[in-house]
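*Asks:* Just below sit the structures, each encoded as structure tokens.
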Structure P
Amino acid sequence: MDEITHVMNDIETLGTGNDALILSIGAVKFNALGVFDNFHMAIDVDDAQCHGMTITASTVLWWMGEDKADARRALLSLDRRPLHTVLAEYQRWYGAKSQPTWGNGATFDNVIMRSAFRAIGEDAPWQFWHDRCYRTMKDLPGAPKMKRTGVHHSALDDARSQADHLLEIWHQLGIGEAANG
């Protein structure tokens, strides 16, 4: 049986609404055997605002917290590119075939990414029926606790940690390949 590819998205934003300004996108491709590819790019804030993406003051203040210093350093080390460029590179990396695409929350990562694609006049590369919610899986009774790796709130490190955790959940709950649809 062919291993179905899944994608885990994680974004860092300057807001929490559907049109929140995305600072960076981290994503990994994985299957039942593990993570095997990744994507990580930062977006130019001024360019994203020109496309209608919004900033929320409380989120800016959240990023300024002392406990976010490592995440800010990691984010600021990335080259920032125009929104259109980052999303075009993501589409190229994602590929032409829609696949199960996970985000951390039914109304966060994937929804905000869809809004960003709409802002540049494009469609997200996955079909709506492939949206998956990692947060729902991690809250299942009996799900193991996440073992975070890397910098918390670095989009790529969070995407990788979430994919690894999801695989652990599948293994522990004995559902592995059953989650491939």
Structure Q
Amino acid sequence: MSLFDGAAEFNIALFNTRYDNLQVSIFDGTLGFNVGNAASAVTQGIELDGRWQVTETLMLAGALALLDFEFEDYENGQCLAGQAPTAADGINCDYSGMTNQYVADWAGNLLAVWRVPISDTLGMAISLDAIFTDDYNPAQNLDPAVDQEGYVKWNGRIGIGAIDETWDVALVGKNLTDETVITYAS
């Protein structure tokens, strides 16, 4: 939806997706990964995002997502090292009712951008954004030893360029607070 005579917009997305025969990657414990079948799963949630041109020079934006994922039927999951199998086949672990790797309940971002003209043809922009996520697990077997706690990463940008945006030069800083996160574990 458009608000304030077009100075702002706000979007909402609701979703519910059901999977049959969902393919998953399963580490074989030695050298590689095999494609497995997690029978059925459901993911659902809500996403909100928007932006607001507060003044001619200041724009604010943000997004927020709530996600729920559940394996409805997944009886051939990879067990943890030393874990007794819980699946009926006596070999694998039953992940039915559990979540998937990388699923954080909450995630989002906030952004502030300040743009000002320097001359008739040049402009300057300074922005700061925060990207945040709730706790998640980066391992296919959901090993609790590698749980990633929620975090915030801050990024910044200072640039000078053409008003018509045909070129710019910028100094960009990513992860300014040097947040260390686990991106994958096995």
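Rule-based calculations on the coordinates, nothing more; no lab input. Bear in mind that the values here come from a model prediction, so they are computed numbers and not experimental data. Cβ atoms are built from the backbone, for glycine too; each structure is taken alone.
*Asks:* Here distance in nm of label points 7 Å out along Cα→Cβ at positions 102 and 166 has been calculated and equals 3.9, so which of P, Q was it run on?
*Replies:* Working: P: 0.4; Q: 3.9.
Of the options listed, only Q reproduces it.
*Asks:* On Cα Rg over 2.2 N^0.38 Å, which of the structures labelled P, Q is highest? Let's see the in-between values first.
*Replies:* Numbers: P: 1.00; Q: 1.38.
Biggest value here belongs to Q.
*Asks:* Which structure, out of P, Q, was distance in nm of label points 7 Å out along Cα→Cβ at positions 62 and 78 derived from, given a value of 1.6? Could the numbers behind the result be given before it?
*Replies:* Values: P: 1.6; Q: 3.8.
Of the options listed, only P reproduces it.
*Asks:* When helix-only ellipticity at 222 nm (-39500 (n - 2.57) for each DSSP H run of 4 or more, over all residues; to 500) is computed for each of P, Q, which one produces -11000? Write down the numbers at each step before the final one.
*Replies:* Details: P: -11000; Q: 0.
The structure behind it is P.
*Asks:* Assuming 28 is relative contact order in percent (Cα under 8 Å, 6 or more apart) as calculated from a single structure, say which of P, Q it is.
*Replies:* Of the structures listed, the value fits P.
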